[in-house]
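Asker: Once you scroll down, you'll see the structures, which are given as structure tokens.
What follows draws every value from the coordinates through simple rules; no lab data is involved. The model shown is predicted, which means the values in this text are computed figures rather than measured ones. Cβ atoms are built from the backbone, for glycine too; each structure is taken alone.
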Structure P
Amino acid sequence: MTSYAHDPTASVIVATWPTGGGTVATRIARVPRNWEAVHARRVAGLLTRLSALLWSAYAEDEVGLIRGFRLVEAVRVPRFPLVDPPESPEDDRDRIAHALGHIVSVAPGRVFADAIVGEVRAEIDAVAEADLGKLTGRSAQAVTHVRIGIPAEQLALAHHLLHDDPLEAWRLLTEVEPAAAATAALRWLRAAATHVSSVVGHPVADVVALAEAIDHEDLLVARHVLQPGFGDPRTVDDTELVRDLLQEAVLAGRGLFVVCPDDAGRPDDTGHRMVRTVLDPAEPGPCLVEGLLRGIQGCFRVYTDELTARATDPASLPDQRLRFTAELRRVVFSA
């Protein structure tokens, strides 16, 4: 979501939003002279809450239910008094928009109010653009949100980026929705682990262990998705596996869990079963994608370590990176 804050030194309202590769900040309005700071902070807080609801609709594939014109008009011409309790997400968005309009209506002049109205419109437009797959500008923050659906064009873009350079496909974090990026990266990681397994003569699970030993790196995500029994790609769709991982982390972030007794851990001292997610509940999408990419890099480290150990003259080895990449592409597209 877009977060807003009042900068009392510069007397402005600023907006910041994540991009998957850092945070962007911009000034959206100058606070009227002699207007109390508490009012400016209230405006920033309401804008943040409205943005959270708008991006929540994006994550739930409910952008079509957002009545953008109605929200903009609520800020421009608020309803009085504000007494109706919200009965649905749309009602909540409407209530916050009216509350925002109520407070900006008492600001001196029209410049500040017009700027806030324009900001609400810009945020609604950004969510709509993201829903269409146009992840540029403010809409780029969509890459930090987890959605159930995976657009075909997003999945194709993810595979394209991985094909270009599977070892440095970090653009997946900034240009592709997490579910699509992770689904593609999981396929490439499986292919990399299977290929390296055949090269070194060890099971796939051992490939991850070897990679962790070489660079002393904890490849938790890769280890989890490649463990025996996680999911047979011949019978379970990668999309379903990725969706389960992400939804598990999202639920954990909300303090909720649907526990399968067969999969739950052993009871602790209180008699409760411990259920864990391998992802960061605060950023499940980027965490999963980055973990899968680091897994591919780990497979490459094992690959180069094996080829170097076999070579009588390491200087005569071909470019191992190019060789590994070419072999990995063949494995992926022959599967």
Structure Q
Amino acid sequence: MNYNDYDKYLKRTEVLSCKKDSVLKVYDVTSTVKKAVEDKSDFYLMGIKNTEYIKEEVLSKLKQSGFIPHTLDKMARGGRAIDIDLVNPLTGKLMTGSSSGTAINVLEDYNDIGLGSDGGGSVLAPALALNLYGIISPLFFRDESYAKSSTDGITFIPSLGFISKDIDLIQKATETFVQIEQVKDINILIPNENNILLETGDDVGKILSDSLTNNKFIINREIYPNIFGDRQENIDYLNKKLEQYDVIMSYEGPIDYFGFGDSVFGLFNSVSRQNQEKAGKGLIRVANMVNASALVVPSNDFSSGYVLIANSSKEGISSLFEIQKHLKNKISNKLYKKYFTIKP
């Protein structure tokens, strides 16, 4: 991709001159962009979720790597997992939260990358809902004074995370905070076949088995709990398995298509709970809650993709990027790319 295109910046500015529900504010960064173009330096327009958890110290590091804060993005009210004010541009359903505007502004090509916060899936789920790449890690930033309680009563500390169409840009943003290194003999856990089924009827174990054919990985299989069910059960499971394996994998989606994946709604009764479990959100809801780092990799299935979870270390994050290189059926939809690209 060309990240030194002044004409495209001007076209984006023109498009954003009309009010967008996903955008709270557009920053005038014309002088910064002009300087980058004159210096023949790559620059990356970045959306910022409207949360106080994103501090200037984080933005300062990113600016040094060429990331330019471009928009202030709408988030779901109250940090909900569904944004009842925004529509998913891909499926026409309500948009996944809470980094809803940040994900939409990347999909619509207003920004190259988005910076959000994740407590229980608030970066990973919106990314997958729009077939985008997403990553979270407490190694990017962590402030324990911001400990919160989820809508279903689980205490957590938010992580920061990035959303983009470009995995190389995700890696560049990551390397602003963590050095990626070569790793080998990665020990991976995936579910047995006939263990976890998606609402589409697809078998998660089979999808992952078919996608991991590289013999450089050590593949282990066992029975997972219901990843779409009780969050605490999955937290306990992940905590245990991350002591035994380098990376825990899942495949999830379609996000918020067959169900309404929101705890405020799901905690009413058995009917709302069952509907919530159909929303396709599994381990993405708990990765941050075990202080792990996680990468979601979109596939050619709509609002779906691979979920990779590792311990929050240099080696753990490096393993995520190494595995994604070898996955099959990663997003390659030409019409999707064409439709959601602003032409200069």
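Asker: Output the label of whichever structure in P, Q has the greatest value of distance in nm of label points 7 Å out along Cα→Cβ at positions 25 and 225. Before the final figure, lay out each step's value.
Answerer: Values: P: 3.4; Q: 4.2.
Greatest value across P, Q: structure Q.
Asker: Continuing with the same structure: When distance in nm of label points 7 Å out along Cα→Cβ at positions 185 and 289 is computed for each of P, Q, which one produces 3.4?
Answerer: Q
Asker: Output the label of whichever structure in P, Q has the greatest value of distance in nm of label points 7 Å out along Cα→Cβ at positions 145 and 281.
Answerer: On the way: P: 2.2; Q: 2.9.
Checked P, Q; max of distance in nm of label points 7 Å out along Cα→Cβ at positions 145 and 281 sits with Q.
Asker: If you rank structures P, Q by mean count of other Cβ atoms within 10 Å over residues 97-104, which sits at the top with the largest value?
Answerer: Largest one: structure Q.
Asker: Please state which of the structures P, Q yields -8000 when helix-only ellipticity at 222 nm (-39500 (n - 2.57) for each DSSP H run of 4 or more, over all residues; to 500) is computed from it.
Answerer: Source structure: Q.
Asker: Out of P, Q, which has the highest value for Cα Rg over 2.2 N^0.38 Å?
Answerer: When Cα Rg over 2.2 N^0.38 Å is computed for each of P, Q, structure P gives the biggest number.
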